[in-house]
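> For reference, the structures are reproduced in the following blocks.
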Structure 1
Amino acid sequence: MMKNTTFRQLKVFEAVARHLNLTRAAEELYTTQPTVSIQLKQLTEIVGQPLIEQVGKRLYLTGPGSELVKTCREVFATLDNFEMMMSDMRGIKAGKLRLSVITTAKYFVPRLLGRFSHLYPGIDVSLNVVNRERMLLRIAENLDDIYVLGRPPEHMLMQLEPLMDNPLVVLSAIDHPLAKAKSISAERLAQEQFLMREPGSGTRLATEQFFKEKGLSLRIKMELGSNEAIKQGVMGGLGIAALSAHTLAFGHTSDEVAILDVQGFPIMRQWYLAYSKEKKLSVVAQAFLEFMHAESKAHGEKYMRDIVGFPDGNRGP
């Protein structure tokens, strides 16, 4: 049955299954929507079972469709890895690398990727910047080779490799009454109004846990969907916020907000490189891991010293 299937049909189906949208799949594949529909119809006829079903205006994978998309990705990954192995045997690092990073990691990962791409020009890197909810979905669907995140996913077979420190600091406007205060207590801080990320955010969970352990509750004034929006709100005097110190990197934000001297802060968290324990890493992914470990220590130390200004990389309790 499946021997009559073409590689092109499988590529089209995988794109449709990922986007659940014919137009987006067509755009990704640089083809037309009618062509995608024809390829999908032909594949469905070969399989003999519906792969995609439409309910209202939305598309959903059927049971057979869910199984086929897993097979497609396994086939593509095997072929990609073979190509990378052949390149490696010729002394050339070449191939594809798929990365997903949590939103806060966008402040340092692209800079490291620039150096990686310069070192390995033959490697084609795909970078996705997503929130935690989307990250967990991508991990569950095995869409990427490596993930950069702060809070390890629960109940998933992931290999975790520590990358660098991810300190959580409290920010205020530079003219805030607490901006020049020393050794601010958690009780005093809890009286302020906080700007927070959405529920489920790793930063939010860490902040709430800090106050919960002290028997305190937060006064949340506003929930905002991005770190940039929160920083703008802090600068505008809407409230204070706890954010990763990495959000202050590479820009003038560090001159426009104050890092408050709070007892118990910074909360020292960790960035991780993560990948599936059930998936054999490609030679390209292995090269990336080695590069990131070599680069991250120097980058992290320089960042903490020059950008944030923590003495010896640590202003913690």
Structure 2
Amino acid sequence: MAKFVAGIDLGGTNIKAALVSEDREVVAKLSRPTDAGKGPQPLMDAMASAVRDMLHEAGHDIGDLLAAGFGAPGPMNWQTGVVFQPPNLPGWRDVPLAAEMQQRLGVPCFVDNDANVAAYGEFWMGAGRGTENMAVLTLGTGVGGGVIVFGKLLRGPDGTAAELGHLVVQRDGRESTSPARGALEAYASVTGMVRTAREGLEAGKESALVSRCGGDWDKLTGAMISEEAKAGDTFARWVFDETATWLGLGIVSIVHYQNPEKVVLCGGMIAAGDMLFDTVRRVVQENTFDVPGKRCQIVPAGLGADSGVLGAAGVAHARWQDSQKR
């Protein structure tokens, strides 16, 4: 009889859930509003209901479920499954999510950082499938990260390993959400790209971005910059190339410390395609040792918006297997 693992991606806006067989076939998926304002108990009830609904939809019952995994926003203790105080989930403070969900579902439940499960999703079922060593960078408001070493997530004793967006690339550089000035996310994120453009426009650079914003730089977006860069705007293209160069330099450090087979890029910025990847790959090749630089493939994500939910299922399966060996 087939057995399954469930994955839940717990976001501030939506709960995404997936049911995956042991041979990595996705048999059911769903998405529901989070309703975070109701507090943790109703939300955990809703997640349990989502798992049962997927099993029913697939013609199975709870007896066919091996384990469930939950990708949750930090901070948290991934070993105990306690979520401390995520900023986008009001009322959540020191919630024993793994224990609460195990009580509701009657199967082992595991909790991990949402960036880590997204990385594991790309490793387990996405662009990194077939590798043993890889890194994932998510390019958004900040830069998220995850690292796989010999098939396992790199977490560290405090669960804070692989915070790749906080790699320092510039001494005494820009401030960001990182405790250090000059972190990669201050330059290679969408926020960093907008800041680079704004600094140039405020200094008097000519660009179609001026008319698009009407002189109100608060209206400037990463999508505008990307669109104008593709349309041939010289300044916008320079901004995009500058952002991609910083990203490439961050990946240089990853190549040197990890020697990965692949670096997978996620997030809206990858829609720029070759305009992003050509620059990043060139910078990496120019600044790494020959063998590891050539080995490392820099590729777009393969799962799109499903990397988190499928990764949560994959992490649950891996941790369940580990528990059976003890």
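Readers should treat all values here as calculations from the given coordinates under stated rules, not as data from a laboratory. Remember, it's a predicted structure, so these values are computed and weren't measured experimentally. Cβ atoms are built from the backbone, for glycine too; each structure is taken alone.
> Work out the source of 2.8 here, i.e. which of 1, 2 gives that when distance in nm of label points 7 Å out along Cα→Cβ at positions 168 and 200 is computed.
Corresponding structure: 2.
> Given 43, 24, 16 as the derived value for semi-axes √(5λ) of the Cα gyration tensor in Å, which of the supplied structures 1, 2 does it correspond to?
1
> Right, here's the next one. Quick check for you: by distance in nm of label points 7 Å out along Cα→Cβ at positions 24 and 280, which of 1, 2 is greatest?
The structure with the largest value is 1.
> Using FRET efficiency 1/(1 + (r/R0)^6) of positions 40 and 184 (r between Cβ atoms, R0 = 30 Å, to 0.05) as the calculated read-out, with 0.35 as its value, let me know the right label among 1, 2.
On the way: 1: 0.00; 2: 0.35.
Derived from 2, not from the others.
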